[in-house]
Structure 1
Amino acid sequence: MIIDSHVHFWKFDPIRDAWITNEMTVIQRDFLPEDFSLYINENQIEGCIAVQADQSDEETAFLLNLAKENSFIKGIVGWVDLTCEKLEESLQQYQSEKLIKGFRHIAEGEDIGFLLKENVFHGIKKLHQFNYTFDILLRQHQLSDAVKLSEKLPDQPFILDHCGKPNLATNDLRDWKENISELAKNPNMFCKISGLLTQGNWNLMDEKSIFETLDFIFNQFGIERLVFGSDWPVMLLGGNYVLWLELISKYLTQFSKEEQELFYFRNALKFYNL
């Protein structure tokens, strides 16, 4: 059984989704639950977590409606304005929607220091009061922000998206390794094994670099705090769903059946309270 902890859905809008450039024609279209359902039976996918791709309240409502209509969407990571004066009121209202498991901000698109700004930081701090998780989306050069955030809020359940986006194109991973080591010291910091197909050359899947990255991540976090994710459909830029599953399956042959169960679904069940 597999829980895919990182899936996106959208109705493509060239203005709203301007981040999907003309270099990304393969994902310049709608991606909805009926598209993802094609993978479910063929690959033993029990369910998924739908993660926000747009920063609006409408996005959270959109994902919530999809989850209510499709039972394989086990939970959503929505978006909420962390700086809003009425944040606490919004989080209180969301308490009745049990499918909302946490929130995310696309901090990789912000300046370094964004997550530590006083109003943003206090917003993240409020999430713990309402038992919400927070997905951290940062690129390699921004990871020191995640370290500081983790140190300031050690009890907040965090999960690092896409292994912190190591720069596999240049393979200069010294800073990435230093920050990953610091992040892994926090027992409430989990990490998604996802998104690596798009961190190098999109046209050349480098198994050796990916496996070396996984070696380091698994060594730092341990199998108990790592979860499987695909980053579908963004991952189509660098491969396909079956390719990613086969790659991960090959890597996991070194682990026991029980350890593989932790990685593929039990850790996601625990972190997102599914």
Structure 2
Amino acid sequence: MIAGMWIRSTMTYRSSFAMTLCASFAVTFFDFVVILLMFGQVEGLGGYSFGEVAFLYGTAGTAFGLADLAMGSLQRMGTRVRDGTLDTLLVRPAPVLAQLAADRFALRRLGRVLQGLFVLVWGLALVGAEVDWTVLKVLMVPVMVVSGAVIFGAVMVLGAAFQFWAQDASEVTNAFTYGGNTLLGYPPTIFAKELVRGVVYVVPLAFVNWLPALYVLGRPAPGGAPEWAGPASPLVAAGCCVVAGAAWRRGLRAYRSTGS
């Protein structure tokens, strides 16, 4: 209901919404323009073709766009803790996390999702003939996007829970969300092995698209992960939700208001 209210408010000014949606699409597409310019000078990047990089970029961008659309408002969690406005959410008969996610729901973020889908379809068109498609690989494409969105969303919830104590740590969360989205848009072979192992075994961002996407492309899994790790992204997403939920409940119990 809260998200619907903000959507109706946004659609009151349809021309403004259309312009902001197009602007969001264009601004995020400039990130991919960098890759286009890069491939204007080289034939491959870390042993990957343009189509394969576009596939990686599209899956990561779409997953992050969906998570940002649903959970992007959690960035204001620190402000609510500092000024005490979180108290007004605690007395309402609705889950606090759902209220925070729906607060100031920005439909313009849909532009990032559309941009990611555009590049994803483009990448699939380029690599489709080279992939040995099976039923599992076909299913892995939508599954990895949904699972990746859930993983990114769980990281956002963890970041929001951390702000119960830090109160101003949104940039720390952005390092893993926005930074992770940028990282996953490129092949793992161009990064240091320690960094790749970190996003495979410590912060499991590699399950957003590296592991499942490389499984689809028929390439070896990064960081020495086993081949079966690619299809395991839904299980990892579920585990991330459990951890994020526990951290959120712990933070909510620790909240003591501002005293004003």
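Hey, distance in nm of label points 7 Å out along Cα→Cβ at positions 196 and 244 derived from one of 1, 2 reads 2.7; which structure? Of the options listed, only 2 reproduces it. Consider the structures 1, 2: one of them gives 19 for relative contact order in percent (Cα under 8 Å, 6 or more apart) as calculated from the coordinates. Say which. It must be structure 1, since only it matches. In this comparison of 1, 2, the computed figure 3.4 for distance in nm of label points 7 Å out along Cα→Cβ at positions 36 and 220 is attributed to 2. For the read-out FRET efficiency 1/(1 + (r/R0)^6) of positions 60 and 92 (r between Cβ atoms, R0 = 30 Å, to 0.05), a value of 1.00 was computed from one structure; give its label from 1, 2. Derived from 1, not from the others. When Cα Rg over 2.2 N^0.38 Å is computed across structures 1, 2, the figure 1.06 traces back to 2.
Source structure of the calculated read-out (helix-only ellipticity at 222 nm (-39500 (n - 2.57) for each DSSP H run of 4 or more, over all residues; to 500), -22000) within 1, 2: 2.
Of the structures labelled 1, 2, one was used to calculate mean count of other Cβ atoms within 10 Å over residues 76-83, giving 21.9. Name it. Checking each candidate, the match is 1.
Every number in this text was worked out from the coordinates using simple rules, so none of it is lab data. Everything numeric here is computed off the predicted structure, so don't read it as measured data. Cβ atoms are built from the backbone, for glycine too; each structure is taken alone.
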